[in-house]
Structure 1
Amino acid sequence: MRLRILTVLTILFIILWSASCRKDFEYAPSNGHLSFSKDTVYLDTVFSNIGSSTYTIKVYNDTKDDIIIPTITLKNGVESFYRLNVDGVAGKEFENIPLYAEDSLFILVETTIEINDNTLNELLYTDAIQFDSEPFQQSVELVTLAKDAILLYPNINQNNSTEAIVLYNDESGNPIEIEGFTVPNEHLNFTKDKSYVIYGYAIVPNGHELIIDAGARVHFHQNSGILVQNGGTISINGELSENEELLEGEVIFEGDRLETEFNNIPGQWGTIWISAGSKNNSINHLTIKNAELGLFVEGKENDPEETLSITNSQIVNSSRYNLWTRNAHVNAANIVLGSAGSSSLYIENGGNYSFTHATIANYWNKGFRFNASLAISNTSITNSNIGFDLLTADFKNCIIDGNSTNEILLQSNNQNSFNFSFQNCYIKFSENQSSVENNIFYDFEDEAHYPNVILNGELDYFRSFDNDFRIGLDSEVINKGDLNIANSIPLDIIGTTRILEPDLGAYQAIEKDF
């Protein structure tokens, strides 16, 4: 009896062992029974000669048989602009790929498309991943729109390195260095014909002017930007657009990642730096988004010349500041300074400023924010013992708002001049907080500093957390602007007249479209 039991157990063990050691060649052909996570993969728009993100496809074997896929190839062959990675192996052609019953495998897809036809600014490139051959062939379509672009980047010297430039010092006094290059003379006029992609900092040197035409699109790689040096000039000549979707007249500065998921990621690129001593700088109808520091404007102490005139423009979604000025002379009208990781507008080291019909509103929702939407100081961010005169900081028909309790911060060393005024402005501020420094500056009954201000209330933005600061018909700021001030800027940022009943901020109120 005992021997019989041992014999039975031995036979069962042999059967189980044989099943577990089945050879890999015991696969059925796929025979067109695959299924896919997508039947078409749309790789988002890319620039010519610049690689795309990586996209994933899952291939499923829904049968109860282990199968083998005879071939996985690209329809356009080895010359295809697409690249594949099948279960960890890179290539463009694959043979005899096993796939277990009710299992799946991953295919990764990337592309770098080259536009060789100089007459084309865009190319819709298509291909397909083909599985097996006829009559059992299945396929997944691949579609990518490629844009031709002008690439600007630093030259590499004999030591395989590029020039390092100190951009600015951070809050701890540490230098932030960048790689830079002088903009070639033939590219000192950016047109709308092709997009521009900048690697490193494009430097506008002394005696040169960078002119950017209406409709131009400028894209910046990580840690890249534009630096206007002492004696240089930047002129951005955007125009009012007729189509609010195409924005054909607007100049747009943003990162070089065109995939949808990067639309609202802050800190993708560096800054536009207008340095001390640059002159006659002007900006009209410009959108700056997703930078680390949108616009940094630096002036010279007691310089009567205007550093920058900026109109009809918006700077949003910067990881630090949207507009940071240092002892500059800035005139701004019809501008939106939206959400930022720190202040929307930071004025440091005094200077001379005029903001008319500005919307300064910080609804940052990508982390904690400790600074007020508007911060003004006549000292240095790194050394409060160094003071400068704040000659003027005038805000007229403006909105100062955000998702914090107090959205203005005024800091003076009580030694240098500190002149400011808010005329016909909306200000979000809690009068009950006695811990605010320099409370003498927050006397909102003081007509010298705060004539006709509105404290708190409903602004009825369209979509504040998406940086859409158009105001609806239930806003507190409707018809609260000074008429004489408004008449000097008769149209709002999108071309709506305001000369009869001016509202505060960059936009006139309109009925919501949702």
Structure 2
Amino acid sequence: MTHPDTDLHAERRAADLAALTDGEVVDLLVVGGGVTGAGVALDAASRGLRVALVEAEDLAFGTSRWSSKLVHGGLRYLAKGDVGLAHESAVERGVLMGTTAPHLTRALPQLVPLHPPVSTRDAALTYAGLVAGDGLRRAARTPADLLPRPRRVSAPEALALAPGLRRTGLRGGLLSFDGQLVDDARLVVALARTAAGLGARIITRARVTAVTGRSAEVVDGLTDRRVEIRARAVVNATGVWAGELVPSVRLRPSRGSHLVLSAAAVGGAATALTVPVPGPFGRFVIVLPQDDGRVYVGLTDEPVDGPIPAVPAVPESDVDFLLDVASSVLERRLTGADVLGAFAGLRPLVDAPGVARQSADLSRHHAVLTAPDGVITLVGGKLTTYRAMAADAVDAAVAAAGLAAGPSRTRSLPLVGAAPRRVLSTVDAPARLVARYGTEASTVHALGLLDERLGRPVAPGMDVTAAEVVWAVRHEGALSPEDVLHRRTRVGLVAGDAEAALPVVTELVTKTLNGL
């Protein structure tokens, strides 16, 4: 069951915005509704602060919904000698999977196939890295029954794990485990709802046009009305757009592209493939299975110049690169005809003078920057470490504004829908719903049982039901069909699916908003 205080819907948005524009002064105003902004709002609200979050579009509108949906344990950073960041990643992975969001995370087996030209030396180095990564898991006290230890596998076992592998030259593989998010956008929604349950005011469709350390000018996207929101401290958590709001912030955005394919195109598997990229040792493309019969192939790391687009495009060069690398280990060569969809996220990497132009050379550490007018900007980092990033930003705001608040509490704070895995296994609902709604899945499922029309899929061949659309509007703050298609569900990752579902979703959203 959901608690009413966590519900986000049009009526609550209107009431919260009215309170903020009628003179209420909050302790902390957060600008940006991605994973970092929602994380900051939750951290602050859990400390007892009065919080408001404003977002120009919708929750998870930007980079947060375009990730690989991995909960990284920090192996990549360990390989570069950054032990601190690697340890932080492993710790935060354990917090997400064990406490805050067990329902939205799962262990993901990952296989490095060993074909030529992967040499025996490179295989040994890779395995040593996997063992070191397991050391991070142990240091973070994440149990092996959640993330098993890495091991070598024979060629027959590798083929059993990934039937689509090229058999010629296959001499086995290296199997390891990392964390995977069922849906990155749903993590953001859960963060925002949990913050709302602690009193935070969550306002989407509210674009900030100017900001100081004590206030923000906001345009209500539903009415075009201009208002002022006042606060004792302001955090800019707008990601790649942070420099547009605070010009002193300098970023070097990096594009991470992914392709969406059918699982059948890669031979079908529940095991991810970590495919070495030809050239310098240590670069990989990952083939990531999803629970909807699709796989994501990613990702690139390319610098991006110029204006920041609302929705980044995936260039053909990225498509060709990802298909070529993934095909190098498969029996069947992938072509453009296999691509069902594509998406790209822009990483808000902090500009570092003197660092080479390659995006991969830039630090994945986050930064908390304070402008001369007092605006605190949180940039950099990555999805896995959002909680630690948020805690640092709130600490800075508390210190700067002299707010009465204790230390962060979010390490032990479950998100809405979360429960221990043994409890989740007893929820009376289909596994697909439990993986997205956790303990609330039985209520979502019941909507479809009580009304046969709500139990139907939104389009033939799809898993998403009408009940999920109604739930998104009533409880998760969806205000439009696009919110449902692209962020409360991920139907929109494939354009053809979105087109097929649009008529039913539009009708359901309209009726639900009108109370019908």
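Any read-out appearing in this document is the output of simple, stated calculations on the displayed coordinates, not a laboratory observation. Bear in mind the structure is a predicted one, so any value in this text is a computation, not a measurement. Cβ atoms are built from the backbone, for glycine too; each structure is taken alone.
Where is FRET efficiency 1/(1 + (r/R0)^6) of positions 33 and 81 (r between Cβ atoms, R0 = 35 Å, to 0.05) largest, in which of 1, 2? Walk me through the numbers before you get to the answer.
On the way: 1: 0.75; 2: 0.50.
Biggest value here belongs to 1.
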Working back from 15.4 (mean count of other Cβ atoms within 10 Å over residues 129-136, computed), options 1, 2, answer is structure 1
Structures 1, 2 compared on relative contact order in percent (Cα under 8 Å, 6 or more apart): the greatest is 2
From the coordinates of one of 1, 2, helix-only ellipticity at 222 nm (-39500 (n - 2.57) for each DSSP H run of 4 or more, over all residues; to 500) came out at -9500; that one is structure 2
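Match the computed value 37.0 of mean projected area of the Cα convex hull in nm² to one of the structures 1, 2, and report its label. It would help to have the intermediate numbers written out before the result.
Numbers: 1: 37.0; 2: 22.8.
Answer by label: 1.
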